[in-house]
Structure formats: C-alpha cells, structure tokens
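Before anything else, here is the set of structures, which you'll find just below.
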Structure P
Amino acid sequence: MKYLVDVNGQRVTVELDGAQVTVDGRTVEASLTHVPGTPVRLVRVGQQVHRVVARRGAERGRWQLDVDGARVEAEALDERMRAIKDLTAASAAASGPAPLVAPMPGLVVRVAVQPGDTVSAGQGLVVIEAMKMENELRATAAGVVTGVRVQAGQAVEKGAVLVDLGPLPE
C-alpha cells in the first residue's frame, strides 16, 4: 500500500510491503509492536527502536504523534484520498471570492458598494431588514465588486444573489 504523508509540512512517500517499508525510494526493514494496555507502540526501523504514541486528529488521516518524546503533526493518506484532497484544495483556492447571497428573505435597506469597488474580507456590502431587524451582510473574502443586482427598497428571496465579486487584480 502506498501513502503520501505530510510530516510537519514536508511530504514523503511511504510504501508498505510486509516487513519492508520504502520511504522516498529508500527501503528498510520495519515492524510495529503494540504495548498491551497502553497507547504506546514500538516501531523498529532497521536496528533502531522508537517509542510512539499516536492520537487521531480532527480530520481523516490526521495524527498527532509523540515520537521518543518529540511531538510531530502528520497526515497520512493513500494515493486516491491525497489526490482528492489536493484537487479539492486547488479548486477551492482558485475559485476566488464568492458572490454575496441573501441568507433569508427580506427588504434591502442599503447597498454600500458599487461596481468597481475593492472590498476586504468582512466589509459590509448590503443591509437587509428581516423580521424587523437589520442585518449587515459582509464579504467573505477580499475582491472587486463586478456587479450589484439589488437596490434599496427591493424585496429579495432567500438565496438571491445580491452582489457579484471577482478576484483582486494582480
């Protein structure tokens, strides 16, 4: 089985084949022994033995490891899961700022931007009145206003696009 492992920000390739482990093209003899009644595992790599305590992280494949007393953050995913995660991260990063969408039906009270304005993350763009309360809707990311689809006094439904945002110029 082949895994792509990120250890403290550095990626290594690990292939498991019985008692042999290949790390970035270098093959070594290795074994793993669980110490009964404890979270401790003894890992033998070649002639060296290491004491490892592994704790699962919040996400799939994430681990917090204590290796001979030193703490290490690691993420171990097989090739398929690593490819999916890398593609998802790339598409999310490349998508740019999301349009501002009405989270509920209401009445537009004020529009604070116009096309061409540069906005920062958290900046108020539109104020909507819903259930007798004014709600300021803010940009989730920095960007440039490419279009304003509403005006003050207009009623909007939940999910309506209010302001279109594009990426900042480079």
Structure Q
Amino acid sequence: MPYLIVAVVLIGVLCLLNLLLTVGVIRRLRRQAAAPGMAYPSPVAEGLAVGERMPGFAATTTDGEPISDELLDGPVLVGFFSPACQPCQELMPHFVQHARRAPETVFAVVVADSADEAAADVARLSEVARVVVEAPQAAIQTAFKVSGYPTVMTFGADRTVTGHDPIRPAGAPA
C-alpha cells in the first residue's frame, strides 16, 4: 500500500509540473504574438524552391478561360490562398495591391472545398488575377509543392522561381 501512495503522489507532482510548464509556454507565446513585430503575417515559404522551373499544369479559371503553364509567359506572380486561413485574409490586400502595380502576369489559386466558400476571395482576386478554385491537395497545389497557405511565388521570364515574398509592404517585419 505505501508504494501505491508514493506512486500516486509522484504522478500528481509530475502532472502539476507539466501544467506549470504548459502555462509558461502559453504565456510566452501570447507575449510573442502581441509583440510589435508580429502584426504582419509572413507568407509560408513553401512550394517550389528558388531556381526550380514552373511545373506543367492545366485548369479552367473562374471566368471559364483555360489556363496552363504554357499560357503564363514572362514574369509571373503566383499566390495560393485559403478562405479559412487568417494569415491569408491579412496578406490578400497586400497581394492585390502589389498585383495592381506589378508588371508580372498574376495567377491565384483559392483552395476551398466549395465555390461558395471561395466566393469572397475569388471576387477580390479576380480584379487583378486569373483565378482558379480547387479542393485542398488538388493538382495545381501538388504541382507547385504547396502544403501551407498563404504561399506566394514569383517566376522570372525563364519560368524559374525567383522568390517567395515579393509583396511585403515597406516597413513590415521580415
């Protein structure tokens, strides 16, 4: 019986220690999130690596026009967004603003389970980009090796990735 009491007390002490450490981590994360440098989300630097070539793909835009890697010539700005993603919603106005004044062709993919879910994002992006809506982990995302949102890539005239973060506003933290 004394072994059982010692075991229960030891487990209780370990649980209490775990709870205290968890509270400490939560407090630190909240402080970091409230820090001045955290107000602007960083695009997810995922997808094709710098120097990789644009993959082959074909789809139909929300306007009913065909789009493929062969139809995107010259410099291209490509963005992947999801309506359920808060960083996507915060980054999208900057993407649209950059696209309005950018010399690149602009292509955007809205990742959603249904067209209704994507309607607001499609309306915003259609002003400046050719837009495709596709389900999560569908063909275009797979071709571009995208696994997180938002993902933004730029391609040069030679159709290779030149960067991942071209739309950060001046003065925004890296």
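Some observations on this one:
- Structure from which 4.4 was derived, mean projected area of the Cα convex hull in nm², for residues 66-121 alone, options P, Q: Q
- When FRET efficiency 1/(1 + (r/R0)^6) of positions 34 and 154 (r between Cβ atoms, R0 = 41 Å, to 0.05) is calculated for each of P, Q, the greatest value falls to Q.
- Once distance in nm of label points 7 Å out along Cα→Cβ at positions 18 and 114 is computed for every structure in P, Q, the highest value turns out to be that of P.
- Identity of the structure behind 2.7 (criterion: distance in nm of label points 7 Å out along Cα→Cβ at positions 50 and 130, calculated), options P, Q: Q
- Identity of the structure behind 31 (criterion: relative contact order in percent (Cα under 8 Å, 6 or more apart), calculated), options P, Q: Q
- Among P, Q, structure where Cα Rg over 2.2 N^0.38 Å as derived comes to 1.41: Q
- Answer label among P, Q for the case where distance in nm of label points 7 Å out along Cα→Cβ at positions 2 and 146, calculated from the coordinates, equals 3.8: P
- Which entry (P, Q) yields the derived value 5.0 for distance in nm of label points 7 Å out along Cα→Cβ at positions 10 and 106: P
- Value -3000, calculated as helix-only ellipticity at 222 nm (-39500 (n - 2.57) for each DSSP H run of 4 or more, over all residues; to 500), assigned to which of P, Q: P
Every read-out reported here was derived from the displayed coordinates using simple, explicitly stated rules and does not represent laboratory data. Being a predicted model, the structure only gives us computed values, none of them experimental. Cβ atoms are built from the backbone, for glycine too; each structure is taken alone.
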